[in-house]
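The following blocks contain the structures, represented as structure tokens.
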Structure 1
Amino acid sequence: MAIRVVMAGATGWVGKALIPAIIAQKDFTLAGAVSRSAAGQDAGSAVGIDANGVVVAGSLEKALGAPSDVVVDYTKPNVVKANTLLAISKGRHVVIGTSGLGASDYAEIDAAARANGVGVLAAGNFSITATLMKRFALMAAKYVPDVEVIDYASAKKPDAPSGTARELAEALAEVRGKSSARPKAEVSGVPETRGGTVGAGEGVQVHALRLPSYILSCEALFGLPDERLTIRHDAGSSAAPYVAGTLLAIRRVGSIKGLVRGLDALMD
């Protein structure tokens, strides 16, 4: 039986790339699409392909009135949590591609998903190469405890750090050793320039740059006496890198109970 997918954020940057990809999969059916700006339009026409008979809904609640299995959310940081909890309450599995959620948000989503017997897969970045960047950085952190993260994005990005950088820093904080850097509380001058601390325990310092011409880049910088290592991912100008990973998540999220974070959890 085909997996029935609802695409929330259908006319957004990633949604426009995902709608044609979902339609092209033999084991998927596009069951619904959500976009306030395109409500009432045909989903295919709204993203620049042939009409497919699916009418875009103005809200996720309306889209969930029809049968479906998985909700994919690429919306905005201020609506993704409400969308996810609504979908869970309706018995849908959820794939979250929207950034902006924190640890407490994820804990609430995990509890709701477990209570309703559904799966949620959330990733800061569904790009395969970005996922490999995270994996390689975690390997390095087991041997090099001094690490900081630099997060680059466009000047208009509403959240900081990006989901990619936050997910990376939280994972690094779990495996790194003790940093040799002076604690932020002991720094004179303008301590805020040392960045924000992300993750459990000692955490990892994250520095978010927001400048024109950047799409999304993330780098983990490691240091030992007399040597350095940089592991960096740069995104291009299209949403194509996020499609394959999202399709993989749609196929696998039905086998999950509760929340799983990171595409790397599915890669093996």
Structure 2
Amino acid sequence: MRSLARVLGILGGALIAFEFLTPLHLRRVRSYEDRVFAEALGWYPLIGLIIGGVLVLADRALSWLLPPAPAAALLVALLALISGGLHLDGVADTADGMAIQGDRAARLGVMSEGNTGPAGVMALLLVLLAEWAALATLPPPVRTAGLLIAPALARWTVVPVGVLFRPARPRGLGHALAQGMWPVAAPLASAIAVGAALGLFGLPGLVLLATAAVAAVILAGAATRLLDGVTGDVFGAAIEVAQVAVWMALVAAAAHGWIASTLSALPM
């Protein structure tokens, strides 16, 4: 019975992840123990695939109505809405915290306040501009698979960031995620991410996985030098940066014929 309860708890983590990573709440607001909440990160890539599926459906509809540039702008707006602006908020807070002159405590204090300063605004503009540019130029042969895979791999990067860097605070989201990596969440998230990458792009999909990981780790490493660890905001910023990196890598690889999607032979 204990094993069955454990399995059901792991499966229930998918719903926790869905309600955390999107603004849709299927139940009344609940609070969870840090361990239960953190273990739900094993399902983050799956939620990313669901978000990507919404983007694909919207992209199909918009392609009939609008040229690529305005359609891409609406996709960027939709992505922000269906993720509740969660990771964009992390981008702004992380940029503000890293930009100020002060010690670690002062930087963490600025990030906790949640007020967006000049550095945060600039970081948001750069990230959104990069997303728009990538989505406006993502070519048809890899477009559907690219819209699916980038949100999934980006949300998987919580794993390498959480494994490689310690939490900056003794409590909070960053601490909870770091404590819940093992023994289930990190392997589960990695299995889903690897399966999605291979299923959509074959072996080159692993290069996209590595691209997401490198982008997220570079961002987290820069933040760790100033904050002596990572916070929930840093995790969110790493997800946004990784997402952009995957889309940009796809644009570049497709332009040179280095990558193809397994979906390209299917009717569009």
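Read the figures in this text as sums done on the coordinates, not as results from a lab. Quick caveat: nothing in here was measured; it's all calculated off a predicted structure.
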task: Assign the value -9000, calculated as helix-only ellipticity at 222 nm (-39500 (n - 2.57) for each DSSP H run of 4 or more, over all residues; to 500), to the correct structure from 1, 2.
output: 1
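Can you tell which of 1, 2 yields 1.20 when Cα Rg over 2.2 N^0.38 Å, for residues 185-248 alone is derived from it? Before the final figure, lay out the partial values.
On the way: 1: 1.50; 2: 1.20.
Computed on structure 2.
Suppose you compute semi-axes √(5λ) of the Cα gyration tensor in Å for every structure in 1, 2: which one lands on 28, 23, 17? Don't jump to the answer; show the numbers that get you there.
On the way: 1: 35, 19, 17; 2: 28, 23, 17.
Source structure: 2.
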- prompt: To which of 1, 2 does the computed value 20 (relative contact order in percent (Cα under 8 Å, 6 or more apart)) belong?
  reply: 1
